[in-house]
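**Q** Got some structures for you, see below.
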Structure I
Amino acid sequence: MLDELIKAYASQPVGKKIIENPTIKHSEGNAICGDSIDIYLKIDNNDIIVDFWWDGEPKITTVVGASILAEEIVGKNIDEVLNWSFDFFKERGIEVSDRRKRSVVFPLVVTQNAIKKHKWIPPAQWSVVEDLIE
């Protein structure tokens, strides 16, 4: 199943574009795998994500994670998203090695940090990959 997802998302990533006037834009790089990704969120007054897009040229396992987020995150409350971990991807059939878990979960880390930035949570309390894969 993962091979099929990788092929599908490699040829047609979901949610890859830049949106106009996002509520928050947040960019991060992953020193371990060399990826960088930009996350664009539109959040309404009830803290519901109404739009999610991403941009960058990450490795394919990161594209898989970002594409799954793009398919699932719209309509979710930002506090719910802050509680997601690698289990979110595992529940959707993503089984990968520990090394690849870091890449798959990286877009979620950046998304959570975008939300924390939006909520004025200090960077010292932002998410890191290791917290979401254990």
Structure II
Amino acid sequence: MTFGENSFEETAVLNQSIQEIREQVQTALQLVMGDSSPEMLDEMASIFLEDGQPLIEQMKTGHLNHDFTAVSQAAHALKGSSATIGLDQFANICLAVETSSKQNEADGVGKYLATLELAYGHIEKALATFLL
């Protein structure tokens, strides 16, 4: 998987509307769990938001300390939780961070981590609309 300055995965999630993200998550939860009720959306959004920020902080700390294992583990965890709720493009950015960290590429980790943080902020706004 190659990510460049203008790759689709890096920019697509930033260009999605809040409504598009909401629909993506609702569809994924309906397919995976058979339930996209307001209560389920609230629960899954809450879990993702509670776990997401600490994982990003772990990646940032790992990057600063050149602890590529910590970065890789956190990126892998966030990739899984984002894919579970249908945030496939965000999961691909997590994969880019994970791949760069496994290759000990500090510059790649830094670049993708910056994109990841921007995308997370956008997703955070969209998921906040599910919270009851």
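**Q** Of the structures labelled I, II, one was used to calculate helix-only ellipticity at 222 nm (-39500 (n - 2.57) for each DSSP H run of 4 or more, over all residues; to 500), giving -27000. Name it. Intermediate values should be presented prior to the final figure.
**A** Values: I: -12500; II: -27000.
Corresponding structure: II.
**Q** Ranked on volume of the Cα convex hull per residue in Å³, which label among I, II comes first with the largest value? Show your work: numbers first, answer last.
**A** Working: I: 97; II: 87.
Structure I gives the largest value of volume of the Cα convex hull per residue in Å³ among I, II.
**Q** To which of I, II does the computed value 33 (relative contact order in percent (Cα under 8 Å, 6 or more apart)) belong?
**A** Values: I: 25; II: 33.
Working through the options, I get structure II.
**Q** Something else: When distance in nm of label points 7 Å out along Cα→Cβ at positions 30 and 110 is calculated, the result is 4.4; to which of the structures I, II does this value belong?
**A** On the way: I: 0.9; II: 4.4.
Considering all the candidates, the number was obtained from II.
Every number in this text was worked out from the coordinates using simple rules, so none of it is lab data. For clarity, every value in this text was computed on a predicted model and none was experimentally measured. Cβ atoms are built from the backbone, for glycine too; each structure is taken alone.
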